Structure P
Amino acid sequence: MNNNYTREIDLIDLFIDWLAHWKSLLVCVLIGVVLAGGYMYMGRGTTTVEVTDKDVMATISDGATLSTLTPEQLATLTVKDMEKKFLSEKDINAVEEVIALYDEYVENIEVYDAQKDELEVKDRAEAFNYIANSKNIVEARRASLTADQQVYYDAKMGLDRTVGDAIATKNDESKTTVTTTTEGASKKKAALIVILAFILHFMIVACRYIFNNKIKHTDNLSAMVNVPEYTRMIDWNKVDSKKGLDKLVNSIRFASTRKTPLSEVVEINASATIEKLKNKNYSSVALVGTNLADERDMLAAQISKANANATVKSIDSITHSVNGADDIAGVDAAILAVKVASTRYNDFLEELQSLRDRDVDVIGIAIFE
């Protein structure tokens, strides 16, 4: 093998190979559509509420704070309005911490009420003291809030901003307009799911293409092993018999290939072989290629027809077959037969090395598609 040879990835052939997997692509996209549909279904019914009162909101100055607003102005604000217009992230976090402590305090009370009858007197006293300490911590932390944070805390806890601890019951419809809209799940995210299905399928096919150990359509085997290639022998009947997208893929793949009938190409290659044998004074040649019996026999028959005096053998393998190793004995030259997308690089290189180890002159590579 030529140590300086670097096998390159043909991006166009990679794209064509991806298109050739159109059936699995459709399945992958279908899964993406189902997932996107499920996302849209689960995300339906999200409701947002906007509370507006233009006359009152217009009276709020730019430099105003929550603690300086009138009860009428506060009544027009939602919690989101407070967070957006009046509070910093630090204010919001401070209030959230107090609410979290309060929720923990309430949870401790519920646990205590459920288990107090089962507790010993000592344990009950300790639990009660712990709850009392929790309440003191909540009240101390709440007292440390600023005036604006206190207003925000009351709003978050559902307390009337104008009364204090009394539960809000007022609903001044004359000053507040409530608009309810229903938003579905994000269509962009749903489309992204389908796009990701495309990308995932392409990545899988690309990895298989790159790391696949079989000879590809665009490989230059002559440059790889310093052995001349014969004219590629393509069975156009099989290529043209494809239907649907498979036919489109083949038309793209072989767009720049001249459609010479297979029988004519085989005859041309057979004549070239006879000329090589004459030039080197060889009288025998073997066609070697794993799992290519029909292809080998077709070319071997044409060579025998072109020169009846030449000894022509068709051998499956000399590396992994005792009979093949015996058959190659005494043969002057050999032709390596390979098939695109079928023959593995390892098998091809092993057969080539075995032939060279036996001093058999490899005069060409017969490539079938």
Structure Q
Amino acid sequence: MTSPQPANYTLDHAPEWADGFTAWLPERVDPVRRVGYTLRDLVRRGLIDEADAAEFHTDTLLSDFAWRLLWADENTLPDTESIGEALRTAEGIVVFLHGWDGSGDIWEDLPALVVQQNPRLVALVPDVNGFGGTPFSTDFPPIDKCDPPALFASIERWLDLLGLRSPEGAEIVRPFVFVGHSMGGAALFFLDESHWRPAEVGRIAAAPAILLKDRQRQNFYKALGTGIQISGMNNLFDRITENVLAPRMIEALAGWGSERVLAEHHRIYRNTHEGVIARTFAAMGMLEADLFRDSWPFFDVYLAHKDRLVGLTAIMELLEEINFDPPQIHLALGDHYFFSVGEREALHTKNRAMLLNGILSMVCRLLDCQR
């Protein structure tokens, strides 16, 4: 699904950091290619301003920031020029935000399928606060650096460093579509619309862990976060957490998802300090916010009927209370990872197609609104 060619949304030149990737990453979807970046490496090579990056690190308490970039390599340019040209001329940027105890890899082929279906899009897939290649500078970060508002604030600061937004005076503003899952989906509710121009941003929250109307789950997450942190202080608790608690939580996260998703959650759990795991999980349970708006333009929510981590009734009541319209809410038949094709292959394949079409449609809706 490719929208008609818009005019004047392109950048004057490719960003300097475009050819500063640290690794080529495997990609299974042709003609899409995937490379990885880290903020620390780009600063070291002089491709991102050191003072701006230092301010980012100070404000977020993140010691680094890692992401993947996916684009359709359909031209005959050398690799570095192909990446730069894709970033300069893309008609839209789709940013995928994972949730607790995950990494950008939990999205599997979905970002690549978006780019395959519309080769004029570029996908950015970061590791978010505290996980994967985006560690905190402390093993015990403050709660207010771990919660969904902090997550999205760091994403906006990172995008400012990348310089990918359309220039002032552009005839058509290049849209950004944020796709968030679980904690990443909850973060989308905290985007500050005043930082964005009309029809510049769209949001798609998949199984968002926004628990403001679900006191039972809030209390459970707060208690579990405390329990995980205690486990780091006691060998018995540590064995219980490693052998009982973690597997059960990851099973609840990705029970019908693919083996790749399950393995990635286990890997992240093993390689992330329990202080970060605990405080990020507890932050979802401790979150309090007034989300009431008159309307939520360009914001769709996808929920799953068998989601054990996000209660369907409670979140539907919240969405009603804060003024979402019925057409903005979509129901999938699946669990928390309803878009990951694993145990329920036939069902989740249809869910993934539904979410894929929703992302592509959102880009077109934003562009159409500006014409």
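Computed quantities for the displayed model
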| read-out | value |
| --- | --- |
| For 36.9 (mean projected area of the Cα convex hull in nm², calculated) the corresponding structure among P, Q | P |
| Identity of the structure behind 78, 20, 12 (criterion: semi-axes √(5λ) of the Cα gyration tensor in Å, for residues 150-333 alone, calculated), options P, Q | P |
| Highest-scoring label, criterion being distance in nm of label points 7 Å out along Cα→Cβ at positions 190 and 206, among P, Q | P |
| Source structure (of P, Q) for helix-only ellipticity at 222 nm (-39500 (n - 2.57) for each DSSP H run of 4 or more, over all residues; to 500), computed value -12500 | Q |
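Here, each number is a calculation from the coordinates, and none is a lab measurement. Quick caveat: nothing in here was measured; it's all calculated off a predicted structure. Cβ atoms are built from the backbone, for glycine too; each structure is taken alone.
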